[in-house]
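Several structures are given next for inspection.
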Structure 1
Amino acid sequence: MCLNYSRRARTAGARPWTSRVRKGGEPLGWNPTPGNPSLLKELNQFLILDALRRYGSLSRSDLARITGLTPPTVGVIVKGLLEEGYLVEQASLPASGVGRRPVPLALNPRAGVAVGVNVSTTKVLILAVNLLGQVQARRSFPIPPGAAAEAVLEQVTGNILEMLAELRPRRVFGVGVGLHGPVDHQRGLLRFAPHLGWRNVPVADLLGAALPGPVVVDNGVRCMAQGELWFGAARGVENLVCVAVGTGIGSAIVLDGRLYRGAEGVAGEIGHVTVDVEGPRCDCGNYGCLETLASGPAIARQAARRLKQGVPSLLADWGLDPDRLTAADVARAALAGDELSRQVFAEAGMYLGIAIANLAKTLNPSRILIGGGVAQAGDLLLEPLRRTLAQRTEGLLPGEVPVEPIQLGGDAGAIGAATLVLERFFRGDTVPQILDFIER
């Protein structure tokens with residue numbers, strides 16, 4: 001199979017490549033058809049790879065115990081995975097008795113990369129992520145106001161081609177893309193990005209025509225949750241809710257260790273849950289939506305309204321224009337002890353607590369993660385949120401639900417987008433592209 005990137009690659013200043021099938025057989029990741037004699041071997045390969053992903057470094061005997069495969073079968077499969085460069089051997093462990101010292105095995109951080117793209121309301125972040133979730137390369141660029149989706153995606157394509165040409169990975173597992181707003185995950189379609197004004201954009205088709213491997217598209221908060229589930233604060237957690245608070249507010253739901261998208265792929269639209277029936281009108285047409293009372297713009301509006309009413313504040317002392325305030329300005333004043341700003345954050349945290357309490361009582365998660373730009377305010381937002389959550393779930397849940405900040409920070413969405421692709425690889429659904437870079 002030959003992938004022709006010549007025109008786009010030259011435009012982007014990157015070197016084009018061709019992809020090849022591994023000599024002597026299908027690449028690892030090939031999902032054999034029924035009746036294919038390699039089916040069982042392929043499934044066993046992914047059992048071993050996924051065990052190493054979940055548990056980290058393991059010996060061959062550990063792998064046999066965890067996967068249920070016989071030691072000879074594990075030995076044969078591990079030999080092939082070492083030859084293919086998917087695994088590495090580490091320093092031997094001390095022997096527990098008579099016999100050979102066990103040799104730990106681990107995923108090879110140089111086996112290849114998945115590309116993760118996070119398209120926020122103001123910028124694009126692109127990361128190359130290895131099998132361990134480690135960032136190998138990054139690119140970013142701003143989204144100009146009013147930019148067309150096609151123009152931004154063409155810039156995404158050029159940046160990915162340049163990044164891969166510089167990085168020269170052994171394999172590319174594919175490209176994952178996180179977007180704000182409702183997404184049709186199965187079709188790779190962005191239905192609507194309210195803060196960008198994009199509608200019905202076939203993201204997977206537009207990027208897939210020019211990039212190696214499959215392109216997987218999902219909502220950005222779901223990507224954040226997936227990244228935290230595999231590589232961050234939610235490792236080992238089976239049921240959780242992840243909430244992103246920024247220009248908008250969204251959530252992702254994980255049930256039994258897997259993302260829950262709902263019948264039409266719009267599960268988790270917590271930003272448009274009503275928390276005050278007498279509240280301000282939302283862009284969606286309803287009143288009192290969480291997004292109108294606890295998002296970044298809402299925090300700035302509340303502070304500005306009180307400044308205009310003459311409430312004393314450091315914001316006024318600093319000479320800031322009420323009509324140009326940001327949530328970051330309010331957070332800075334709150335951290336400096338400004339009572340007005342602290343009160344605004346306390347109210348935003350309370351409204352978040354109300355909405356999250358409803359989710360907690362409905363879904364019974366074992367953990368709640370908070371991310372997004374506004375969440376960088378830390379306990380200014382989280383403490384009133386936790387207090388409200390505890391008050392509204394007391395006696396209704398067995399105990400308090402832990403509320404924690406995400407661990408991956410600003411990279412969470414892009415790492416999570418890459419993880420969508422890695423998940424397919426570890427299931428055996430993805431054929432990684434082995435790339436030959438060509439100097440031209």
Structure 2
Amino acid sequence: MSTAEVVLVDLFDPGYLEYNNNYTEPIKHVLGISEKHYNRNIPFTYIMCFCGSPCSNEAQNLFPGTSIQYLKGLTNGYKIVRDSSMAAILYSIKQDIDALNLSQILVIMPKNRRVQMDIFVECLFTDIYKFTFYPFEIQAEKNSLNYKHGKKQVGDDISCGNLREITVRSIQTHLETLPSLKGDIVILKSYLIPETTFLHGFTTRAGGISYIPTLSSLNLFSSSKRRDPREVVAENFRRLGKVAGFDPKTYSSVKVDHASDVWIMGKSEPDSYDAVVTNKKGVTIAAPGADCIPILFCDPVHKACGAAHSGWKGTLLGVAMATVNAMVSEYTSRVEDILVVLGPSVGPCCFTLIQEEAKAFHDIDPQCVREFESPKPYVDIRRTTRILLERWGILPQNIQDDTVTDKSQNVTLCTSCHPDKFFSHVRDGLNFGTQIGFISIIE
């Protein structure tokens with residue numbers, strides 16, 4: 001426990017205050033627990049407690065002089081966080097922890113709250129955070145978190161399944177109240193894809209609730225290696241769906257492997273694939289990108305569509321052509337009818353590979369590589385994609401990329417060059433956010 005960088009003390013039990021006037025006894029108890037493990041050098045501590053509305057008026061009486069005297073023993077500091085929602089409390093504390101880039105957390109809590117705390121941690125944190133739990137049970141006659149006086153505590157008769165449902169909903173309710181960051185959601189649309197038949201777009205980074213700088217704000221991917229938890233990303237999707245006009249429950253994204261496998265929706269789903277095609281109406285398919293190209297495909301004649309994730313490896317492996325081939329073989333699409341749009345991605349201005357890797361692009365077309373003789377040449381994966389698609393039979397005028405004459409219609413902007421608009425792995429490093437390209441057939 002001595003490795004913890006921050007301590008959370010869970011005194012959140014609405015039922016406790018029905019029989020006790022303040023938190024003096026439980027604070028005395030849990031601080032005694034802390035001192036045993038830290039020899040008085042207790043890390044910064046958050047005291048989490050229930051407070052109904054109006055919270056500020058109640059709080060004055062919950063921590064009388066005796067309680068404050070105990071808290072002064074926390075020489076590294078403390079903060080009392082009060083709210084009627086545990087989700088709001090934990091999310092507020094998480095923002096503090098993330099601002100300081102901390103990850104080792106000790107939680108001191110009543111035994112009967114461990115199951116619910118596990119659910120909160122699962123939904124609001126990722127594997128980056130390392131939690132240690134110290135459950136306790138106070139045996140005092142009255143001043144006890146477990147004290148009962150003819151009434152039942154909150155959660156006594158709630159099954160694990162219902163507790164999960166209630167807890168997750170409380171998290172969602174809180175996240176829905178948060179303001180959007182960096183302005184409103186902005187969706188880029190292609191002039192090539194007919195809006196009467198297809199719903200589509202490429203997302204930018206504005207309008208979500210993700211607050212970590214490299215993920216702010218409309219991050220659309222949750223990873224165990226990043227600090228954006230799944231419920232925050234789910235809220236971003238809810239807001240995106242509301243603006244874009246699709247139901248997040250019918251959304252399906254590729255499972256990136258940086259290869260060229262294609263999932264034909266309706267058939268057995270592979271463990272990983274970098275493209276998906278469908279002719280089902282009302283289902284939104286998507287490909288992520290944070291430098292890699294999100295590519296959208298559509299056939300207005302046979303009403304089929306596809307989405308592909310094309311990084312430099314997928315480009316060379318032919319993921320774009322594999323998507324076209326899947327539409328031809330599964331939906332009898334004709335190559336000359338298929339429209340292809342390349343979304344925001346890293347441009348040749350910012351993307352480099354070592355010379356051995358760049359050679360494959362140079363072999364396709366020398367103009368796909370700049371400064372080829374240098375140790376790290378600049379590579380144009382967009383131009384390479386266009387060349388390969390045209391060789392496969394896609395008509396040049398049916399491909400939209402950064403070669404468009406009217407730059408106001410350009411959706412293939414460089415993700416690395418536009419930090420105000422897009423996330424970028426090249427620019428931001430490992431803790432990068434994700435945007436998507438999405439498409440569906442209108443019902």
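Laboratory data are not the source of any read-out in this text; all were calculated from the coordinates shown. On a predicted model such as this, the values are computed, not experimentally measured, just so you know. Cβ atoms are built from the backbone, for glycine too; each structure is taken alone.
To test your reading of the models, identify which of 1, 2 gives -12000 for helix-only ellipticity at 222 nm (-39500 (n - 2.57) for each DSSP H run of 4 or more, over all residues; to 500) when calculated. Please list the in-between numbers first.
Numbers: 1: -12000; 2: -9000.
Derived from the structure labelled 1.
Suppose you compute P(r) over Cα pairs in 5 Å bins from 0, in percent, for residues 105-216 alone for every structure in 1, 2: which one lands on 2, 12, 23, 24, 18, 11, 6, 2, 1, 0? Could the numbers behind the result be given before it?
Working: 1: 2, 12, 23, 24, 18, 11, 6, 2, 1, 0; 2: 2, 8, 12, 13, 14, 12, 10, 8, 6, 5, 3, 2, 1, 1, 0.
Only structure 1 yields this read-out.
Across the set 1, 2, relative contact order in percent (Cα under 8 Å, 6 or more apart) reaches its highest value in structure 1.
Starting from the value 3.9: which structure in 1, 2 was distance in nm of label points 7 Å out along Cα→Cβ at positions 137 and 345 calculated from?
Numbers: 1: 3.9; 2: 6.0.
Comparing all candidates, it corresponds to 1.
24.1, 81 is what came out when Rg and Dmax of the Cα atoms in Å was calculated for one structure; which of 1, 2 is it? So the calculation was done on 1.
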